[in-house]
Structure I
Amino acid sequence: MFLLVGCLFGFLSVALGAFGAHGLKNTFDEYSMGVYQTAVEYQFWHSLALLAVGILSRTTNPPLLKYSGCAFSTGIVIFSGSLYLLAFTKIKWLGAITPIGGMSFMVGWVLLGVVSYQMR
């Protein structure tokens, strides 16, 4: 499942990145464009992390690996999602939600690291 989710988020990050570069460059100010680009970048990198989780889950399937994939997915939705909304709406309190997604990313990396350590 994480392979599929990683592919979906990866596709969306490329599509949203292209939309931002071509469709929003004359609409967004510099701040909003920076926020939007950060959302795309983090979504892309963590889509690749989900692919790694999906590939690893084909050979091993400890519970922590599943939690890692869930944490990466949650991070994409909360971190990148709140930044996309912030860029479009300029509602500043959305920035207060973003660190929750960042923590989800960090949890995902720690869990993936623990699984990798256990596999050695």
Structure II
Amino acid sequence: MSDIFAMQQALPLTPFSPSSRYSGLELAKIEYGGETIVYVGRRFVPQPEVFAVIGEHVVTQSERLDQIAAQAIGDPELFWRICDANRAVRPKELTETIGRRLVITLPEGVQGAT
């Protein structure tokens, strides 16, 4: 068995962890200039109305979104869920204004209590 074959066998099937916003997206290939370029398919951001709201967070001075995600969701890498729920394209915009109320939601497709 060659070293390259062994390395290929050790690589994960998906380059993204389950907590990544890109988890589950297909990888695609395109031939360009004699090279094969692998890229991630487009991710469509869900409309915030599809999320079940579980709370709010009021931004305080010097807070970062990863800190808020760690406190509210339990994982700093899930900051992107707060971005999606609050229609933020640029994550930093969510913490620029002290006193801003951020919606905290369950993941897409997870229903809250009725």
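Every number in this text was worked out from the coordinates using simple rules, so none of it is lab data. Owing to the predicted nature of the structure, the values given are computational and were not obtained by experimental measurement. Cβ atoms are built from the backbone, for glycine too; each structure is taken alone.
Here are the numbers:
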read-out	value
Origin of the derived value 15.3, 50 (Rg and Dmax of the Cα atoms in Å; candidates I, II)	I
Which entry (I, II) yields the derived value 20.5 for mean count of other Cβ atoms within 10 Å over residues 49-56	I
At a computed 2.6 (distance in nm of label points 7 Å out along Cα→Cβ at positions 65 and 81), which of I, II	I
Parent structure of the calculated result -26500, given that helix-only ellipticity at 222 nm (-39500 (n - 2.57) for each DSSP H run of 4 or more, over all residues; to 500) is the read-out and I, II the choices	I
Answer label among I, II for the case where distance in nm of label points 7 Å out along Cα→Cβ at positions 25 and 57, calculated from the coordinates, equals 2.2	II
